[in-house]
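The structures come next, written out as structure tokens.
Nothing in this text is a laboratory measurement; each read-out follows from the coordinates by a stated rule. Only a predicted model underlies this, so the values are computations on that prediction, with no experimental measurement involved. Cβ atoms are built from the backbone, for glycine too; each structure is taken alone.
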Structure I
Amino acid sequence: MRRISSAIILVLLAVSCRNYLDVQPQGYVLPTTDDEFAAIVHNHIREIEGGGDEYILGNMERLLTFEGFADDLDANIRVGTNLPSYAGEKINSMQLRYSYFWPVVKDCNIVIEHLSDRETETARQTLAAAYAIKGIVYYNMLREYCEAWDDAASQKGLPVVERFDIRERPVRSSLQETYEYTLGLFDKALALNPEGGLYYFSEPVIKAYKARLLFWCEKWEEAAAVCRDLIRNGGKTLTPASAYAEMISAAAPKGEVFAKSHINNSSELDWYFSAIIKYFSSRPASLSLLKLFGDEPEKDVRYNVSFNARRMNTKLPECRIRLSEIVLMLAECEYHLGDEAAALEAVNDLRRNRIDGAVDLTLETLPAVRQGDRIRVDAMGGAMTPLLQAIFDERRKEMFMEGDRWFELKRNGCPEWWIISNGLKYTTRKYLYTAPIYKRDVDMNPEMQQNEGYE
């Protein structure tokens, strides 16, 4: 990535996110030139490249939290204590995490406000990246701090913060309004024709996040259209089984990967990430996940890359955007749109690139719905079907250790379950899927509503 040096000390980049509400910075001057504003964006890109970013693409620290919350690892068998066992353990850190998203929004607002009327190439590319980053941050907060999509007009969304104004006391919009605002940010980024090579946020990456947003908010037709576009025109093809392990372990985006975190393996945080990788290998995979690989699991390259003989994780835990996720989203969109043949073809296309000697699934040969699975209903509240089960199974195998499973549980019914740890029973309740917003924001503003279960 190209670097733009700047002598400006941007304390704005380090201010706690809640300060956009209540603290007036003293003695600091905003940037003035295009390159100085671009330095704000490049600061965040450096964080992504070095693995320090938890709020845009995400990093291993983020994965540690959400993989610990979910059920792909068996929390009833605790070899180490560095992974959380269930969501209730991290409530305080999750509300604090909410506050740390907002400095990124503030940085984007500063760039957008000052570069919107400039016509230089640097201004255009920087502005596109700022809109994209802000959209991604809103998408991440929407999934973590808003309820799963349902009656969106009445569900609580996020504050819509349009500009850098430390005197403003924004309240929460509806979930519908938050979705529309976030979608608009992605569309504004794409309208600026972002190019690859200068920033992370090229057109395919922004479209992938737009697809994720549409998919999460159950806009099946619109999401399917973006997914088809990426599959045809995104410049990627599904990585074959022979190259899968290399793609997963590569430092830089390789094969079907549009973007990933931590591409700089000389980062000052590498010592910490080495420790985190060991944390992920301290708890065995759940039997419900392992059984999805069938009687000959060694034929599936994902099994070979992900587990050792003791059921411990061996897959490199990194945040990635991959074409396989786009294919799986398309499969589910086609299912909800009523095109079962297209949905099944997408699933089979992925399986051909993952399983040695894969035999295509047919609607007639799909296994019957299993009884007792954690996910029992789909995102629309409908009963599980053999085809949808096949889509979910492939997604669970494919996205293991990429921070996906917790949000799949949330998106599909928020199932409750319990674990036993140190002789005590801990239950993941439905309300725990939606993290609390920062208590100080609620205390400062009587009109700011807290999420259910944390009042």
Structure II
Amino acid sequence: MHLIQQIAFIITLFVAGILLFRRIQFIRSAIKLGLPLDRTDQAGKRWKRVLLRAFGQKKMFARLIPALLHFIIYIGFIIINVEVLEFIIDGITGKHRVFALILNSEAGYNGFYNFIMNFFEILALGVIIACVIFLIRRNILKTNRFSGIEMKSWPVLDANLILIFEIILMLAIFTMNGADQLLQQKTTAGYTFTGDLILSKNLIIPWLYNLNESSLIIIERFFWWFHIIGILGFAVYVTYSKHLHIFLAFPNTYYASLKSPAEISSMETVTKEVKMMLGLDMSPDIEAISEEIPSLGAKDVTELTWKNLMDAFSCTECGRCTSVCPANITGKKLSPRKVLMDVRDRAEALTRNNRYNIREKVDGSLFDFITKEELFACTTCNACIEACPVSIDPVAIILQMRRYTTMEESTAPAAWNMMFNNIETNFAPWKFPATDRFKWVEEIDK
């Protein structure tokens, strides 16, 4: 029987590994659709930011209550996975609670394993409470930042599914531990002594106490399998979910720009051409530059950088960016979260077409997802960048698309075109000659 379980477990692990590997390769291909960008400088500063923002969740604590609840889930997710490691070792070796066998003394028990397991159960209860509160905030209190034209159907269902699934997985741990403790009391061979696990002992054992040994074995084994299959399934599911940020938050924070968000990068191609026209840079060749970058700005995801696409796949859909966006607050159609979600959807559609030759409609461009009205509503105030807990930059995407409409299609708003003409002729946004620029001083002197 143990051998059959070992074989079944190894097959399950192998299948989950294949599915996970294929999905990771798909996401990698989608991100690689973007243009190259070097973000390998100043490694020390980058690692410091990863420690503060990704591991330490520094920006999350701008909103204390949700930050604390999220932190409980985050810590629970990391530490409880130590128990998952024990599950995996048990499944491969055919042992039961292998860490208890290692940590217990020759006398049979030294309390350290018991302390760890009790700590895990406290964290598991904290995760359940936090998830319940999050479900209430989303579905009953209806927190504003979880709404929006982009937050329909799948995004809403996805968030609820994850929270419900996490609750079920934690309850499975409690039930398995409760049945396990009863089997230890019945001196069933193969069930290593763990000591009392206070929460499962008081919450679960009263419900199972009158069951016979066979029923307890079935319950313990069922919830053991349920939990491990659930964890493996969760790992695969996450790669299709907004919760992909669990893994991508760390590289995305590392590769984020070290410049101030207020510093808008110039277009390198235009800068070089202007310098050539002014005789300041005679080294590059205009034709060579045109071959490297065929268009100005971005019409599609293939003309964004790979970091822009990583931003899109790292988006947590938490809505912090949209909730602080002045354009969105004043009723404009712009939602930075929607921009990121649209970029991700477009990148996935192109990748499915390229990778799996799926006959999916991929004609058109990113402008079929994001309207010019949304793009021109952006004030480039960078509030969205400042609010994002995982260093995502929606403004960089908006600017690239706006540059395309302005410089390639000449479809900027009329007021903008007037400003551009004034800058070109008068070297100022206002329509008056440069010679009159300081006439206001004369008014003061009077």
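For the read-out Rg and Dmax of the Cα atoms in Å, for residues 93-156 alone, a value of 14.7, 43 was computed from one structure; give its label from I, II. Attributed to the structure labelled I. Out of I, II, which has the highest value for volume of the Cα convex hull per residue in Å³? Comparing I, II by volume of the Cα convex hull per residue in Å³, the maximum is at II. Out of I, II, which one gives 0.50 for FRET efficiency 1/(1 + (r/R0)^6) of positions 29 and 181 (r between Cβ atoms, R0 = 30 Å, to 0.05) as computed from the coordinates? Going through each structure in turn, the value belongs to I.
A value of -14500 for helix-only ellipticity at 222 nm (-39500 (n - 2.57) for each DSSP H run of 4 or more, over all residues; to 500), calculated from one of I, II, originates in structure I. Match the computed value 18, 31, 31, 18, 1 of P(r) over Cα pairs in 10 Å bins from 0, in percent, for residues 213-276 alone to one of the structures I, II, and report its label. It was calculated from structure I.
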